[in-house]
1. A value of 0.5 was computed for distance in nm of label points 7 Å out along Cα→Cβ at positions 20 and 84; which of P, Q is the source structure?
2. Out of P, Q, which structure matches 2.6 when distance in nm of label points 7 Å out along Cα→Cβ at positions 36 and 52 is calculated?
3. Supply the structure label, taken from P, Q, corresponding to helix-only ellipticity at 222 nm (-39500 (n - 2.57) for each DSSP H run of 4 or more, over all residues; to 500) with the calculated value -15000.
4. Supply the structure label, taken from P, Q, corresponding to Rg and Dmax of the Cα atoms in Å with the calculated value 13.3, 41.
5. Assuming 1.00 is FRET efficiency 1/(1 + (r/R0)^6) of positions 12 and 92 (r between Cβ atoms, R0 = 25 Å, to 0.05) as calculated from a single structure, say which of P, Q it is.
6. Can you rank P, Q by relative contact order in percent (Cα under 8 Å, 6 or more apart) and just name the one with the largest value?
Structure P
Amino acid sequence: MVTDDSARLLAQMRRGSIEYCVLALLESRDHYGLEITKVLTDADGLVTSEGTIYPLLTRLRNEGLVDTYWKESTEGPPRRYYHVTKKGRQALVPFREQWTRFRDSVDDILSRGIDDATN
């Protein structure tokens, strides 16, 4: 489906990749929910609100892709930290492979134009 609505288009693209972005972010170190939201919001619109991230984090936890623990904070109440599990790391391997192929294919088509694509 092709649409002129850029917000809708961005939402469709984000939907298939955001969980893997969260897993990749958690590979480097553990993060708490608001911290994840800030990083993804700063990444040019990957996330628009905390309401997007917390249900996703719950689903990732229920699927065994992340675990959580509580840690005291010097700036307020304790925070729930998330870290990627072995299963979560394993889920990133095929995503990275397929993402690279997909991205390269789309970039190739977008850069060639219609005349080059049909030859």
Structure Q
Amino acid sequence: MRKIVEDLNRVDGVIGSLLVGKDGLVVASTLLDGEDAEVLGAMSAAVYGEIDKSTKRIGVGTLVDAIIDAREGSILLLEAKDLILVVITQRVVNLGLIKMEMRRAARRMSEAVAI
């Protein structure tokens, strides 16, 4: 799993990535500061869960992915099996390419678990 997460950092503009359980526990991370990873993991799980509840409540279905834009970059969230894949980016990036790579990583994780 760690290798799959590390591969996302090769995409231009990606600062870091992590894989978290829906309970907020970090499974794998490329962030150097473990404390930052723990905080981001907990925040990502909470945000993902709340957005998922909201999308269901308003009738558009289960959340697939989300992008949180900030002044200096973005945080992308994608469900990967029973986990959440999180990618942190710089401000100017190709978000479509990153989302495509995240989906590829999620497929690789599913295949790795199926083996």
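The numbers here are math on the coordinates, done by the rules we state, and not lab data. The model shown is predicted, which means the values in this text are computed figures rather than measured ones. Cβ atoms are built from the backbone, for glycine too; each structure is taken alone.
1. Matching structure: Q.
2. The value was obtained from structure Q.
3. So the calculation was done on Q.
4. Details: P: 17.4, 62; Q: 13.3, 41.
Computing Rg and Dmax of the Cα atoms in Å on every structure in P, Q gives 13.3, 41 only for Q.
5. Source structure: Q.
6. On the way: P: 23; Q: 27.
Checked P, Q; max of relative contact order in percent (Cα under 8 Å, 6 or more apart) sits with Q.
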